[in-house]
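**Q** The structures considered in this document are given below.
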Structure 1
Amino acid sequence: MRFSRVVASGLGCGASPWAPGSVASLLAVAVGAGLLWVSPWLLAAAALAAAVGGVWAIRAAGAGDDPGWVVIDEFAGQWLTLLALPAPSLRGLAAGFVLFRLLDIAKPGPIGWADRRHGPVAVMADDVVAGAIGAALLLAARLTWPGLLG
């Protein structure tokens, strides 16, 4: 398997016969928790690397317009959502996972708009937008109800 396909498939998560996007998001939460525990800057760098590297990998793998096996976008979006947490906690990670998946599946507003674009950048865009909105909502929840996600 070519390196670009390994990256685009989220280290093989895209080959899951059951909900590859959710499987990729679960792995992203686990890895993201470790990165966040070390440093939020490390998590931010990983999200940026996944977004930029994802565009390259999708293009290099000739993936076209968002086939089901391409899940690197879930990593980028999930990691963006987790950036709203000050530290990893079970409740915070679970809330970040559920919030990102709901936004990514429902695709409200600008997420749906980005999803209707074409090409490698567009494949990444809907999840990056979902991740940014997820982070904003998670941060709003943290500020409104301190201790809720702790």
Structure 2
Amino acid sequence: MGHVRLNEHINAPIDHVWDINVSCEHLPEWNVNIIEVKDCPGRLDQVGATTTTVARVMGRKVDGHAETLKADRPHRFEQKFAGAGGITGAISTNYTESGAGTDVAVDFEYDFPMGFFGGIAEKLLGGSIERDVRHSMQNFKELCEASVPAHA
């Protein structure tokens, strides 16, 4: 099983950061793997909310699915997912107020199927998955900071 842990400070209020993260509309704006969102209720901050996302993997469009497991506004958000090639995993995000901004801690765990071959896939793809998660976090930070309402 692969694991990526990230910590980031975002210069935006905690409620704003939460709202961007749970918005289906904003997912393709910051997540480098998502090119389209389908079958989404608009927001993912209700336990049991599901969505279908479309990613481009090796030039092909593939569907992925996510389900919200926990939504404790504005402090904790958890989802499980299943994606291309049978990859599965979970993402847990914690938000803490820090001055006028928000500290974000992300734990991203993923697993490839097929036992031994999944281990090989992890060795081959783990670095690119970590790069994508880090790049997505940077995009998320920039989107949150650029879209802070004037009254915040």
Structure 3
Amino acid sequence: MAASAPPRVFLVVVDETPEHRLAVHYAARRAAHTGGRLALLHVIEPPDLQHWLAIEELARDERREAAEELMGGICRDIEAIAGSMPVVYIREGRRRDQLMALISEEPGISILVLGAGTGPEGPGPLVSYLTGKAAGRLRIPIAIVPGGLSIDEIDALS
């Protein structure tokens, strides 16, 4: 008897944008409907200026605490939809670098789900980067959820 394949893992990047919530909802529904798992990545980006070490350490701790609160709230909100508690990754550094590193380090990640912005500045820097220069380096497909969709429309699609 052959061993069953591991569950698909849907990775979503969580940030400050409204469209990330649509991506999380879509990925949670896809995970639930396919017997997969949901994974969430939040990257704490370093500040531009680092003058005093003590102040920077305090600011880092505050950013980490805020990230943990954000991720905890999303996990509580989405657990019923996903069917299980999401896997959470909180990292520090440049968002795209940390995302690429995580995908390389975790072979179980099967698909990346991103929300696309609807503003005049375009879909967002991560979507632009990953559908441009980095597209050929990814080992997994990307699903891009349009930021203009409603929850009902996402439910119908997923």
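Just so it is clear, none of the values below were taken in a lab; they were calculated from the coordinates. Small disclaimer: the values here were computed from a predicted structure and weren't measured. Cβ atoms are built from the backbone, for glycine too; each structure is taken alone.
**Q** Among the shown structures 1, 2, 3, from which was the value 8.6 of mean projected area of the Cα convex hull in nm² calculated?
**A** On the way: 1: 8.1; 2: 8.6; 3: 11.2.
Structure 2 accounts for this read-out.
**Q** To which of 1, 2, 3 does the computed value 2.0 (distance in nm of label points 7 Å out along Cα→Cβ at positions 32 and 88) belong? List each step's numbers first, then the result.
**A** On the way: 1: 1.2; 2: 2.7; 3: 2.0.
For distance in nm of label points 7 Å out along Cα→Cβ at positions 32 and 88, the value 2.0 is produced by structure 3.
**Q** Taking 12.5, 37 as the value of Rg and Dmax of the Cα atoms in Å, for residues 64-127 alone derived from one of the structures shown (1, 2, 3), identify that structure. Please list the in-between numbers first.
**A** Values: 1: 12.5, 37; 2: 14.8, 47; 3: 13.7, 36.
So the calculation was done on 1.
**Q** A value of -9500 was computed for helix-only ellipticity at 222 nm (-39500 (n - 2.57) for each DSSP H run of 4 or more, over all residues; to 500); which of 1, 2, 3 is the source structure? Intermediate values should be presented prior to the final figure.
**A** Numbers: 1: -23000; 2: -9500; 3: -14500.
Traced to structure 2.
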